[in-house]
Each structure stands twice: as C-alpha cells, then as structure tokens.
Structure 1
Amino acid sequence: MPRIVTRARRLEGELRVPSDRSITVRAMLLAALAQGKSRIRRPLEAGDTLAAQGVLKRLGVAHSYDLAADELVVVGRGLHGLRPASASASSPVTISCGSSGATLRLMAGVLAGQSFASVLDGSAQLRARPMRRLTRPLRALGATLEDTSGHAPLYLQPTVLRGGKLTLPQASAQVVSALLLAGLYARDSVEVTVPCPVRDHTSLLLAAMGAEIHMEPHWHRVAPPEGELEPLDLRVPGDFSSAAFFLVAGTLLPGDLTLREVGLNPTRSGLLEALAAMGAPVAVIERDPSGPERVADLVPRRRPLSGVTIAGALSANMMDELPVLAVAATQAAGTTVVRDARELRVKESDRIRAMVRELSAMGAVIEERADGFVIEGPRPLKGATVHAHGDHRVAMALSVAALVADGPTTIRGAEAVGKTYPQFFDHLERVDGEAQDK
C-alpha cells in the first residue's frame, strides 16, 4: 500500500517509540525456557514478536497478554520441558517463524539440543536470508541439522551437544545468541569470539535469569546450568533502532522533540556517536531502568551537519541505523563515507542498493560501493515515487527523507513498517508541527 509523506517545517512533542524488538523476542523465547511465570511489561506487538508468540504456542508454552497492564505473561516449561503441540512422535514438528530472522536463528540454538526433531521455516523473505553462518558453528558444537542450499528451511534432529570454543568470521548478534542458547544444552561450556562487539541482550537476560555467563566486548561464554533458569520480570525499553528515525528527523528540522524511555545499550547506540561527529549531539537524560538495560530520554536538536566516515566497529554497531544515516548525509556539508557494512545487503532487502536507488530518485548524490556508499551533500531533495523493497527500515528512512523534500513523496510498500513499528505513520503525523496547527 503506498503512503504519501509531505515536507514538514518543524517537529513538536513527545513520543514513546515502540518497545525494543530484540529484547522482546529474546525475553519471550528465554521465558519459555525458565521454570515458572515470567512477566514482560510493555512488550512490542509487531510482526516479529507475533511470530515469536506463534513459536511458543507451537511448542506448548502457555502465554497471555493483559491489555490493561500492557504485560505479556509466559509460563515457562523449563529447559527440557518443551513439547511440540499437535505433532506425532514419529514426525518432526514444523515451526514457522514468519519473517523474523531473530526468532528462527535463536530457536535453532534452542531446538538443536531438544529430544525431538524439528523443522524451522518462514516466509519467502526469510527463506532468502543466509543461514550457513548459523548452521556451520552449530554443527561444530555437535548439532545434527541441515539447511536448504544455505537457507531455511532448517532440519534439526535430536543430538547431544558437546560445547566448545568458536571464533566467528562475521559479527552477528543473532548467531552469537543461538550458540549461547545451544550452550544451555551442551555437555561443556560454549565460548564465542567475534571480530567486533555485537548486541549483548541475550547475555544480559541470561545473566538476569541466573545463568553462569561471562562476557567481554569480543567474547561470550556460557556454562551448562546446574538447575533451571529463573523467570524474568522486566519492562522493555523503547527500541533505539525505531527512535533513530526521529533522532535524524530532529537534527534536520527545527522544533522541540523528546523521545521517552529509549534503550541505550552501548552495543546499539552508535548513531549517537555518528550524529555528534556530524555536529548534532543528542541530549541524553538518564532514566531509572527496570531491567539490565540502560534507559534514557533523548532530545535531538537541529544543527548544521558535516560529512563523516563510518567504518569498522561503528558500522557494525549501527547497522540498522545506516539507512536513515544516509538521509542525514544528504543534508550534510561534504562527503560521508560508509564502509564495512556489507551486512546491509542480506537484511530484509539489499539495503545498500535500495537506499542508493531511492535516494537518487529524490535527487541525492549517492554512489553505491560493495560494502556501503558515498554521499555528497548538502543536496536539496525532491518528492518522488519511491519503493520500500519490502523493508521496514527502508520505508521509514525514505519517510524521513520525505520530511525535508520539496513536494510530496509516495512510498510504495510502506506497510512494511508493521514488522517493527506499526504506529510509525501515526507518530509521524503526531509530531508534525504543521499538522498540529491545522
């Protein structure tokens, strides 16, 4: 469904962006492995988390949502209590993960150590995403599984995992999480070393549940638990990756915008460093956390921007934010270079190609590189008909570009925002200063 977004003159008001997708999905799946009742307050309700709920149901895990309390209650069955619902003992249980790569990869780690066979599958979009980076290290731990030409479906058989030390050639938080979860079922500890820091939500949640886990920026280790995991009780903070679109919009437009209760995990918040380097530091007002994650209110301000180079660990830290950073770069004086971001090519879309194509259509001077892009600015943008490529982050990044473009912009496939931010366009209208005046 196309969506028309027009230029904004200023942004006003307060937003609480949707709760963190990564934390919600991980908390739900980990709660299923705990012994007892977990309470997940302010969970995200979007495509990926609904997919995770479907997995819980398929594995016989009771859960319910209390609308009045905005609380998801998951009744964990313990590490060895998962039981496929409506599946015969002689055939593997087939579990659909929708379009959620996080759900599929994490569940591969869990199901690799179960006593029953299973098949992990998903949408056509999910089937297009690479899985060998996951299946190879799982096999190194002793898992018996097959992929489909390097993709889903994944076929897992019961086995005894042996544990071990793994060094990954690529930094992937989902793969690290899967290996740590597999480590809960291994005979010996599992240690994972990565070339640069990755999101550590899984490690933090496991530690909060009483698991013996140790972590450093490039290294995570989990030991087989002697008993059961403790239930969770946490309030999920706002998703930094969702806040990123309004943070960039707030640096490009005048106004008074505040984003409330945003999670500031240091493995996720590299965009703040990038915006500060461009000349637009974001004010950070600390809040009391209700879990293992740092939480703050964020206040962006319009500032003149300058081009920067984003590479190495910073590129890895802000992989989900690079599409909207590209929008900021079109309005920055000088050259912005993004490299070491080849991972963008294997997300919900090829985000490098998608952003180069669509921003070019809006008048940006942007050059595609194998592992990123180069943008010359500042450059006035003009309204155009652009395409989301089935990608939620591309759709939202193009919407931010439309806010500073002359003339209306039609975004085809804008419904992709429902994967993580179903209220995005409502929130965009809520903080549009001109819409408030009408």
Structure 2
Amino acid sequence: MRILIVEDEEKLRRVIELQLSSDEHEVVTAANGEEALRKIEGVDLVITDLKMPGMDGLSLLERISRDSPSTPVVVMTAFGNVETAVEAMKRGAIDFLQKPFSLDHLSTVVFKALEVRRLRTENQRLQEELVTRNTFGNLIGRSPGMQEVFRLVERVAPSRATVLLCGESGVGKDMVARAIHFHSPRRTQPLVKINCSALPENLMESELFGYEKGAFTGASIARPGKFEQADQGTVFLDEIGDVPMAVQVKLLRILQEREFERLGSNRTRQIDVRVIAATNVDLRAALEGGRFREDLYYRLNVMPINIPSLRERREDIPALAQHFMAKYGDGKQRLSPGALDKLLANDWPGNVRELENVIERSLLLASGEELQASEIRIDMGPRSRQTSAEPYFLPAGMTLDEYEQSILKEALKRASGNKSQAARLLGITRNALRYRLSQIGIDDKEPD
C-alpha cells in the first residue's frame, strides 16, 4: 500500500518512514500540506501532523475529504491536545496518533486504517456493480421488439402496477424483472425471486406465506415466507403457470387485499409488495382449460410485456454475442465473419440463454483471439421443432387421442412414475401433465 506521511519534523518523518517501509508499505513523505497535495495522487492512506507551518493538518484534511473522499486520513497530535484530534475526527479523520507513540501502535493504527480503505473501495465497487447490472445496459437489443420492451419497462417501472412478463424460456424475463425493480422507487428494498416450477406443491404455500411453530411436523420454529421477506420491495413469481389452484386463491388475496396468513396462524398480516410474474406458457389456454383462475389472470395481466424470442430479433445476435465474449473472455477475442454467420443462421430454440452457453463453451475451447466458425460449438441435440424434410404425421391406425395417451404413458414409464420427471421429459409443466392424465383417466392420487 502507498502511504503519504506529512510531518514538518524531519527526524520523526524519517522514523515513521523506516517503520512503515519495514512493514512492506510504499512510503511517500512531505514536509507540509502544500507539498502533500502535490504528492497525493495514488495514495491509499495519509498520516499527517496537525500543527505545521503554512497549510495545517486540519486544512489538509478538509482538502482531502473534498477531493479524495475514499482516502482515509490519520492525524498526529501532541500529548495534551486531544481536543484538536477530536475536531479532526469530526471533519473526517478516521483515527489519531498521540505523540509520543510506539512504533507497534503506529503499525496497528495503519493496519486498521488500510482496512477501512479496503472496505470503502469494496463498498464503492459493489454499488457501481449493482447499478451496472441492473440498468438497461444489460438488456441488449436494437431490434424494434426489444426497443418496445425498453419503452414499456421505462414507463411501468416507477409505478406499483403488477406486471406480467410473457415469452419463451431463455428470453431474459428475469433480467427484465430486475430492470423494472431497480428502476422503481423500491430499488433499495429486496427483490425476491420465486421459481414456482421448482417448488414442490406440498411446500409451496409454506414457502410463499411462511408458517408458525407447530404448523406441521418438523416446523420447530416460526418462519416468514418469501412475501414477508420482500415487504416494501418486489416479488418476482417466475413460471406463474405452475402455481396450483389452492395457492392461486391466496395469491389473489395478496394482490387484491395486500394481506395473508402464515400456515398454522389465524393472524392476518399486511404486506406491501409489488408483484412481477412471468410465464412461458399460454395462460389464456390454461384459463380455458380450468387450470388457472380467471380473476387471478386479470389481476396479473395489468401490464403485460411480451419479450421476443431470439429468432425474432436476429439483428441483436452480434451485440449479444460480443457482450458474452467480453463477459467470459479476456476482452481480446472477437468473432470471425464466418463465426458470426453461423450464429445468425442458427434457430436458437433456447434463446438468449442458449446463445450465452454457446459463447462460453466456444471460448473455453478456442485456440486464438479470433473465434472461427469451426470453434462455435452449438449443441445439436433434440430440438423443439421438426427438422426432417419429411412432413411428420400420426402413426398409421392411431387417433390423436390414442397417440397422446401412448406418449403420456411412455413418459411415465421412462420416469418410473415420477410425474415431475415425466413433465420435464415432455417439456410441459407438472400441472399440465396432471390435467392431461385426468382427461385420459389415469389416477393422479398415486405417489409421485
């Protein structure tokens, strides 16, 4: 660390310099305040006497606090002059050394002061990172579809309106939700993300709304739910279409009345949260199929924002690819024309998330600074769209209902009866699978 010593007494200045140099610090010295200001650039800590000819220590402290507020200052003062040291602390000094002091005490004070510097720098870095991550800068897109998303986010963010984000998996709904939150008056409060598809149905109510001690076996203590944790902030309900009907009723109450009860409690609690929901399924179809409440749908659909798929905004692929190369590379790599053509030609069923994975994987295996087409490693596993030149149709002699039944039974067989796993194999939600099973008379009461 680079330390500036400001002391008009040459002998003491030299003693401090030798001690701090032996502690492996880089030391710069100055005999007065004016000289110190000329040498302060790049300094991590200033140790200054208070009484000096010309600019005294308090005046120097004020200049440093104004021009370089992250630089900590330790003041030195003569024995019996504590009042001046206290005044220096009020003006921004972080500690003081009372002359005469031991060299061990000097080293201790310097260590603590440099730790303060480290914490200030880290805090500043985190604040800057927070702002950078949650501005429109990370929502990349010049395409008309994304410009419309930006416009809507900018308009809706300052309000408390409920937002429904629609779009395929991987388009970046979570990033849009973060952008809305961090451009809202709630930006300093929690943003709590809840992946509804990842919560087991029997645990969803307690996770969302919390529970009291003894509410169920194993509930040894009371625990607040996600909504309570987000009080005054924002709740992001991802994959809202996977919420079971029983929990949908309680979500509707929160949206309408801003109140709820924990599991096992009769006490009504008030809550102030903004709700942002997201779905990659057609909620209208779920509504018509009796799997989603109509009143909840309209409460969520106050401000819908449709996020386009990557194949609908191909003009954004070059900028997105370069962004991910900067994120996962060393900043020197670039795309060759052939590599870019290969990216533009792909259909991207996994959307932006798939593009990010491809860039990260390709950079790990790349040999030079220019990424070649042969080094773009696109996973050509099972795709969601038919790629065969032959038109696909039902197997001979089977009706559509019969074919669907055979697919459902085969998925259950491959998943050993586990409905959650079977739903993942089919690319549908567990609730959608349960509905289809009930339609063909398969008992849904059996263990999962």
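Values quoted throughout were computed directly from the atomic coordinates according to the rules given, and no laboratory measurement underlies them. Quick caveat, the model's predicted, so the values are computed rather than measured. Cβ atoms are built from the backbone, for glycine too; each structure is taken alone.
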(request) Taking 18 as the value of relative contact order in percent (Cα under 8 Å, 6 or more apart) derived from one of the structures shown (1, 2), identify that structure. (result) 1
(message) Looking just at distance in nm of label points 7 Å out along Cα→Cβ at positions 120 and 152, which of the labels 1, 2 belongs to the structure with the highest value?
(response) 2
(request) Can you spot which of 1, 2 the value 12.7 was calculated from, given it is mean projected area of the Cα convex hull in nm², for residues 216-423 alone? (result) 1
(message) As an exercise: helix-only ellipticity at 222 nm (-39500 (n - 2.57) for each DSSP H run of 4 or more, over all residues; to 500), calculated from one structure in 1, 2, equals -9000. Which structure is it?
(response) 1
(message) Once percent of Cα pairs over 37 Å apart is calculated for all of 1, 2, which comes out largest?
(response) 2
